[in-house]
Structure I
Amino acid sequence: MLVAVAFALTAYVSFLSAVALTPVVLSLVLAVFLVVGAFAAMLASSDVDWWRDNLSALGMSSNSASLAFNLTLIIAGVMVTTIARYATAGLPASAPEDRRGRTVVRGGLILMGIFLACVGIFPVDEFFLVHNSVATGMVVVFAVVVIGLPWFLPTIPKVFVAFGWAFVLVIVLLAVFFATGYYNLTAVELIAAVLIFSWIIVFLRTAGSVVSVDRLEPVAP
């Protein structure tokens, strides 16, 4: 009876949340889901020294927590691809270059979601090359979208552009720390993941505040 009541209450709360769901709320759900899933995998891991290798060690087939970790990444990847459509739907699209830029940004977010799901689909111990390729590809796509944002979306606020460039610089600095042995790979992956998903959440709020303005035709004096 207790389990039945818990399931009924959970279903009711989930229904109310789904009815009032917005892209920003969905992005927050994504962040919470990733944190809870990662922590659950960390606590259930059969390898107490997983953090000495990298974050992907939680998804190895020899680890008892691999199912929880990999499923978290796969579902999170699907959520990112879903967010990509809503995050860019309200952006200016009155001119061909605006539509082209919006399509590029949307495609970049979709690629990030696909790569994130592939990180969970291909565990590092079984598909080492593929796993590392998609994980690196996700960071590269993120950097391309952030750096090219002023050209893809000219109406985006300059403050947000600077905000994204600062995130990319921090990720580059983390890579330098890892190359010099100051940070291990786990620390780099954790901080980079927090930065990327923080940027996505702020991007959703920023994109929602951008108002489409029709291009004015020049009027003769």
Structure II
Amino acid sequence: MGPLSLLDLAALAVFLACWFGYASIVDRVPRIRAKSVIAAMDEHRRRWMRAMVARDPRVFDGIVIGNLMSSASFLATTAIFILGGLVAMLGATEMGLRVVGTIPFAATPTEALWEIKIGLLIVIFIQAFFALTWSIRQFNYLQIIVGGVGQAADSAAYAQAEMAARVANRAAKHFNTGLRAYYFGLAALAWLIHPVALMGASLLVLAELHRREFRSVVREAMTEGRSAPGGG
């Protein structure tokens, strides 16, 4: 069996099913994706790019794109710091095991299992870093494309705006991928305590992502053009 018990394997299977299963269904099943806040934002970005054609100068559009890049840059930079800390934890296995051993109800792992758990976190945040930096690059491309879109009188302007919208939506897709990696990275931390904690945290993150992307007040406001009281 190796360092992983049956409970550890079951917890890891639940975690991977929640993370990759959710992303695959939401991103690749059109009927489901159409009901999400992600699809609603795709349409709003398309409207933004079409409205941008008639706007001169386009300082506002450059500011918005810059703000989007800043958000992705912040998370990408944070991912690097997290990775540095995780690599340091690999070199301080004994200390980590002592800390986990002081937590009530925690299952103290072997050194090999500890390294597997930290390794999973490293893989998650590497994936987050690559998704976020690709998002930043696409927002950079978007700035250049926006700069080249003609005015409303140009017959090709709206076709160029549609191209810009596609690039903006792809950049947002990879930003969402990186953000989800953060969510499930937090869930993976629970494995340091106990496999059952990993299962519970994975299901909790899954439920929260579903609520925010399909059942939130923000999603209703963007799809129905109205707002409602309550939390988002």
Structure III
Amino acid sequence: MALLEIRDLKKSYVSPEGAPTVVVDVPSFQLAASHQVALSGESGSGKTTFLNLIAGILAPDSGSIRIDGVEVSSLPEAARDRLRATKIGYIFQTFNLLQGYTCLENVLLGMSFGPGPNRGFAEALLRRVGLGDRLRHYPRQLSTGQQQRVAVARALANRPKVVLADEPTGNLDHRAAGDALKLIREACEENGAALLLVSHDRDVLAAFEHHQDLAKLNRAAAAGKEGCP
């Protein structure tokens, strides 16, 4: 059985003109446990909406999303929050770090939504991503690449089954992007997490053995319909 299984997933928004606009229309998608898959996705292909649906941040209009045997799409909001906290790690393009909290506190706060804070594991994760000497630094005191590393540690803090990464190298220069990608992949492998990464960077996509075009999976994008990116 696939770790992540999607069937007939649809999501639409109302355009400024008042007309419904289909953004995601994915008939089928699967991700096996511990596998790493890259999805290419240009602006308007529905990539962020697709990941947010998987994460339970958004509720679909219709269709099925199963993670580790649990039907996400039928859960109430509170139950989706709990599932996301325990099964899913999310690496955002903009990192979404809390500026008033240190590196260590950002990771510990992420843990508080799951099994609970584990300072030893949080510190171990930050050391693993090369920030053992930055535990008490605030995001504003870090480089962009270092902030990305905090985001990776936070995503792995609750030992998720699957990690979602939305353009995780988009704000990094070429060298830092390569380092970040290697770190994300190695950290997921070490922690036994599957990885689903969305990017439009050809170098990033070329690094993956398993790569799919989201625009081909998503009938809404294939039809040339504009939506939320």
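Only the coordinates and a few stated rules stand behind these numbers; no lab work does. Fair warning: this is a prediction, and the values are worked out from it, not measured in the lab. Cβ atoms are built from the backbone, for glycine too; each structure is taken alone.
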FRET efficiency 1/(1 + (r/R0)^6) of positions 13 and 117 (r between Cβ atoms, R0 = 25 Å, to 0.05) derived as 0.40 - corresponding label from I, II, III: I
Supply the structure label, taken from I, II, III, corresponding to helix-only ellipticity at 222 nm (-39500 (n - 2.57) for each DSSP H run of 4 or more, over all residues; to 500) with the calculated value -25000. I
By the measure distance in nm of label points 7 Å out along Cα→Cβ at positions 109 and 197, tell me the structure among I, II, III with the highest figure. III
Work out the source of 2.0 here, i.e. which of I, II, III gives that when distance in nm of label points 7 Å out along Cα→Cβ at positions 149 and 181 is computed. III
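Quick check on the output: 0.85 is FRET efficiency 1/(1 + (r/R0)^6) of positions 61 and 133 (r between Cβ atoms, R0 = 25 Å, to 0.05), derived from one of I, II, III. Which one produced it?
On the way: I: 0.85; II: 0.65; III: 0.00.
Of the options listed, only I reproduces it.
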